[in-house]
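Engineer: Got some structures for you, see below.
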Structure 1
């Protein structure tokens with residue numbers, strides 16, 4: 001399985017989306033005023049294998065898993081997957097379990113005490129479970145019509161020593177919009 005250390009410059013014209021350090025939700029709202037968040041699922045489960053280490057979790061531990069789509073009109077632009085260890089839900093992240101269709105990013109970037117760790121990047125293909133979850137929301141008749149690879153990024157956030165992990169999978173339709181700072185990335 002590919003690791004999470006792919007440099008953003010290898011992403012070519014996806015780089016602006018991947019390497020933007022601000023709120024992705026806020027950025028998308030600036031180009032799509034009617035952006036909406038659709039919560040797909042939220043439940044307690046074991047995180048994916050590659051999510052345990054950054055969160056300090058044993059493979060057997062469970063966490064709150066939240067999956068949403070960021071949608072412009074009727075077009076999904078980003079599939080977002082968040083993991084919050086249960087210990088954080090008893091502490092500083094308790095309000096995040098009640099977000100519903102509100103964006104997680106708005107809550108994270110509104111609190112100056114939230115610390116964001118460096119972004120990590122990788123290409124996603126059919127070997128990773130998030131690939132199947134993300135492409136299931138594309139308007140394709142079958143998996144053969146889906147893109148073979150998608151770019152994604154993830155970042156860990158912490159508040160009062162409690163981490164959470166946010167992974168954002170960029171769907172093909174986002175390329176119809178100008179990427180952040182695309183003019184300055186040459």
Structure 2
């Protein structure tokens with residue numbers, strides 16, 4: 001069980017680093033949006049950086065932010081849950097449900113989606129894909145690479161959460177306390 005806890009904590013630390021690095025895209029996105037609004041309202045252009053490029057840069061940066069936070073958000077239980085079904089369940093049953101869903105739904109979905117995301121990225125890179133707009137951004141494969149990264153981080157997040165569920169269900173009470181699950185949180189076991 002200690003090995004599963006260590007694995008889960010290592011994955012969480014890695015995903016936090018990825019999320020922290022990706023968070024800088026938020027600052028860059030604010031700058032891009034501000035420049036886009038100012039240049040459109042003032043009626044001037046920044047050489048080499050027209051409105052089309054700025055707008056594409058905005059959605060690229062939004063994608064980077066979303067894709068780098070996806071796996072970490074799952075570990076932190078920062079995603080939307082619909083509690084209609086689980087609202088009245090005991091915490092232990094919720095952990096069993098989480099583990100079941102990781103194994104029965106998340107891992108099979110990722111086993112199918114990851115190869116497609118890989119091919120989506122590699123094909124874009126090999127073709128040197130760029131924007132369809134004549135004045136758009138080049139290197140569209142970069143944002144598609146972040147989509148591929150998002151699926152990898154979700155896979156890591158699912159592995160970490162499943163490991164914590166196993167520890168919470170089968171470990172000692174002390175180990176279970178150290179294995180925060182989406183329904184228990186740290187120290188709430």
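Engineer: With FRET efficiency 1/(1 + (r/R0)^6) of positions 73 and 161 (r between Cβ atoms, R0 = 30 Å, to 0.05) computed per structure, which member of 1, 2 shows the largest figure?
Structural biologist: 2
Engineer: Upon calculation of relative contact order in percent (Cα under 8 Å, 6 or more apart) from the atomic coordinates, which of the structures 1, 2 produces 27?
Structural biologist: Of the options listed, only 1 reproduces it.
Engineer: As an exercise: volume of the Cα convex hull per residue in Å³, calculated from one structure in 1, 2, equals 121. Which structure is it?
Structural biologist: Going through each structure in turn, the value belongs to 1.
Engineer: Continuing with this model, one more query. If distance in nm of label points 7 Å out along Cα→Cβ at positions 137 and 169 computes to 4.2, which of 1, 2 did it come from?
Structural biologist: Structure 2 accounts for this read-out.
Engineer: Of structures 1, 2, which gives -4500 when helix-only ellipticity at 222 nm (-39500 (n - 2.57) for each DSSP H run of 4 or more, over all residues; to 500) is computed from the coordinates?
Structural biologist: 1
Engineer: Identify the structure, out of 1, 2, from whose coordinates FRET efficiency 1/(1 + (r/R0)^6) of positions 57 and 97 (r between Cβ atoms, R0 = 41 Å, to 0.05) was calculated to give 0.50.
Structural biologist: Label of the originating structure: 2.
Engineer: Given structures 1, 2, which gives the highest value for mean count of other Cβ atoms within 10 Å over residues 121-128?
Structural biologist: Going through 1, 2 one by one, mean count of other Cβ atoms within 10 Å over residues 121-128 peaks for structure 1.
Engineer: If distance in nm of label points 7 Å out along Cα→Cβ at positions 25 and 177 computes to 3.9, which of 1, 2 did it come from?
Structural biologist: 2
Laboratory data are not the source of any read-out in this text; all were calculated from the coordinates shown. These numbers come from a predicted model, not from an experiment. Cβ atoms are built from the backbone, for glycine too; each structure is taken alone.
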